[in-house]
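Asker: Multiple structures are listed underneath, in structure tokens.
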Structure P
């Protein structure tokens, strides 16, 4: 068993700063119990390393599947005291390469979500990911679009502007697509006429804009890119 634990620990790169304590196998999933191997953690306020442990708590989230088995990670997180701050404050250690704060999916799974939602959208991605033992809603996939960085490449010349739903009927954003490469290049947090012109003004190289008959987008295009057709 110890040999298996050592092998499983090597699945997590050194920068993750975690070790596998134990592994539990079930019929349809694997549970990995992880803990930190770092002796100290920097305070997020003053950046001074702290060795003083206040308490511990557990986090659970989903990781990349192993074949037909889903993988659940049970992570033990430590609270530290920072005695350099006055008054003394506590903070939880972070694992940015492994999982974001409060996230229910690992960073690797979220990267996979972003690839799927860009390729096939929310509902399509939901169906394909289910075949990989990853259960997620279409709306949850769409929220990952907020974290997608603009893709590197040539300066956009011909763009398409349209809205999309973060949550249908409640919250909408704006997607901007390079129509020559057919790739999304930016996502805006809303579809207001005040937001789109600010983005267009930062890209005076745009020559052509394609959009629907939305009066908001029409006004935004006139104000933000008067040089564009």
Structure Q
């Protein structure tokens, strides 16, 4: 009976119900959190790299269409991330990889789950060692992929929880482009990514996380 109740509560949460945990706290699904995305002004935070920021702005001006947006001052980065009403698009560097990251602002540990930060999606654009102008040419495709995912995730719970990897179930067409982002001199546990997409339409087919086991990435 206890097992049945546990499964039942999990199903309710997955389907999008809000469940009271304490008098002050609730659980919200990712889909529920993202439902207001199209009505919120996206905060685009430049990186400080002049060429990268020019390419990012061009990609936003030419491709972003699922919500209003504004280009912000890099000095406001911390304040923007602390505000739970914000969605932020920025460039981040994590463990040897450079990512285009879409985040919801907030404060860690807040009793209200809606006021906590959340990474919505993150796409690698380069390794730290090969971070240059060639990498920036992919930005329009990455912008389109993020938009497609957010549109799907705000409408479908399964997509919201599976993340960008939900595309992995799609059959591959006859022609596609593959990019791998693998840091040099990896140690055990180093993460890399393989992305398979259509270079012309920017449709994402595969988004695969690879991990170095000491000899190969798999």
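Asker: Which of P, Q yields 0.8 for distance in nm of label points 7 Å out along Cα→Cβ at positions 129 and 185, as computed?
Answerer: Details: P: 2.7; Q: 0.8.
Traced to structure Q.
Asker: Further question on the same structure: Out of P, Q, which structure matches 16 when relative contact order in percent (Cα under 8 Å, 6 or more apart) is calculated? Show your work: numbers first, answer last.
Answerer: Details: P: 11; Q: 16.
Going through each structure in turn, the value belongs to Q.
Asker: For mean count of other Cβ atoms within 10 Å over residues 41-48, which structure out of P, Q has the highest calculated value?
Answerer: Greatest value across P, Q: structure Q.
Asker: Moving on to the next point. If semi-axes √(5λ) of the Cα gyration tensor in Å is calculated from each of P, Q, which structure is the one that comes out at 42, 24, 15?
Answerer: For semi-axes √(5λ) of the Cα gyration tensor in Å, the value 42, 24, 15 is produced by structure P.
FYI, it's all coordinate maths here, none of it is from the lab. Please read these numbers as outputs of a predicted model, since none were measured by experiment. Cβ atoms are built from the backbone, for glycine too; each structure is taken alone.
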